[in-house]
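Engineer: So, here come the structures, one by one.
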Structure 1
Amino acid sequence: MCGRFAQFSSRDEYLQFLNISGDTVPYDPQPLDRYNVAPGTRVLILSEQEGNCSLDPVVWGYRPEWWGKPPLINSRSETAATGKMFSKLWRTGRAIVPANGWFEWKKSGSRKQPYYIYRSDGRPLFMAAIGHAPFNSDHGHEGFVIVTTSSNQGMVDIHDRRPLVFDAEVARIWINESTTPEEAACLADKKALAESAFRWHPVSARVGNPHNQGKEIINKIDEPLT
């Protein structure tokens, strides 16, 4: 599950880790400063269109016309490639969400303690996503979802699902237009970063309100719920 994440570095930093030149995608040194990204908002995501990489602001959420429920924000990697809802997006709308970390909530009695999860080496996260391409056009409620996988060990005590996170090299293959749906399924199954690549710590319950932004949102708190 991924219901909130942080995207606070600059476009420059994300693109440099991906080895994408400023000639391909315009660089911008200004930090994005989004420490509490919520569903329903526009998020910068990376895709490949006609051989060129593109960063576009896209609505986080996907609701086709026939779906009479609230927009979905996640899809399961195990079923997205073949299921009715997401198979077309898997074929034609693979993207990457560059981020710095994400949040999960752990039950503590009748309350929930939020945790911030991030790479232990401090590098950005490249989260797999699928959506309605091309992403430089507005498709209303048909935006994108973050692809999730199971938390097999280590992180399962916080949540049994987590975003499908790739390293930079695999992320470029994921969005490559020549990568087949079958090859993408293999990446999802074999190339996600392991739980051991991440660290996490408890953070303030203020993250539950998307109006609360700022670096303090990701700071470790000394007295979490137990």
Structure 2
Amino acid sequence: MDGLAQKLIGNRNRYENTGEPLGIPWTFIAVTHNMESSQNFSRHLHNGDPLTARTVQVPKGRPRTGTPPFTWEESARDALLLKKLDTWTDWTVAGTLYKLEEYNGWGYRRFHPDVKSPYLWSFSNHYRSGKYVADGTWSQTAKSQQCGAALLLRRMAELGHSGFSDQAVPALDAMPAVVRYSASEPSDPEVRAAAMALQDWLSTHKGIFVKPDGWPARRTSDAFKLVTGRYLPGDPRG
């Protein structure tokens, strides 16, 4: 996941140059590029077909204007306009995930609602198996080998290269009990539970992502300092 996210971040300017004139966040285009063509700039953003000809898979025959071979930017713009993403304004977490699922198609939601779309959730606890192995061909046992778009968005946010504008910031008086910094993983279940509660609360703040593992070490202390202005008690850094 880190490798995929870092590669997307490395091509941020290219995604921004395509998306900004249309009002589309670069992160949406980036994760779509990963899902449709494994970040290959010689493939159509529509469906991963080669840019040397118009698309053959659904949607077929795109772009309708111009002469192949197409540049990636030409094709990407056509794909985004085809989906009317230039008219979409809800780029909150929910709005972004809605449009990502729509980009791939509503087959999971309409015909297999027990399976959360792997286009979004593969590699997460929300998805186990079941996928379309070809257009209109379903397998209950097949399992997606791609990292879902929602996870890539989250990882890029964790790395500080994107954010969620609608993430609420709770009041400090809602903060759970503060735990002490621990260089070694705690074994006391009460300490771990308190640490997890604090980690969960820290992660509700915009731009902060802490794994709720019950170990109040360096990352938890760093996040605590961003929110409160001080490190956890016992942190050797002060």
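Engineer: Tell me which structure, out of 1, 2, gives 26, 20, 18 once semi-axes √(5λ) of the Cα gyration tensor in Å is calculated.
Structural biologist: 1
Engineer: Going by Kirkwood radius over Cα pairs in Å, for residues 143-190 alone, which of structures 1, 2 comes out largest?
Structural biologist: 2
Engineer: So relative contact order in percent (Cα under 8 Å, 6 or more apart), computed for just one structure, reads 23; which one of 1, 2 is that?
Structural biologist: Considering all the candidates, the number was obtained from 1.
Engineer: Once mean count of other Cβ atoms within 10 Å over residues 31-38 is calculated for all of 1, 2, which comes out largest? Before the final figure, lay out each step's value.
Structural biologist: Values: 1: 18.9; 2: 22.0.
Result for mean count of other Cβ atoms within 10 Å over residues 31-38 over 1, 2: largest is 2.
Engineer: Could you figure out which one of 1, 2 the value -3500 for helix-only ellipticity at 222 nm (-39500 (n - 2.57) for each DSSP H run of 4 or more, over all residues; to 500) was computed from?
Structural biologist: 1
All of the numbers you see were taken from the coordinates with simple rules; none came from a lab. For clarity, every value in this text was computed on a predicted model and none was experimentally measured. Cβ atoms are built from the backbone, for glycine too; each structure is taken alone.
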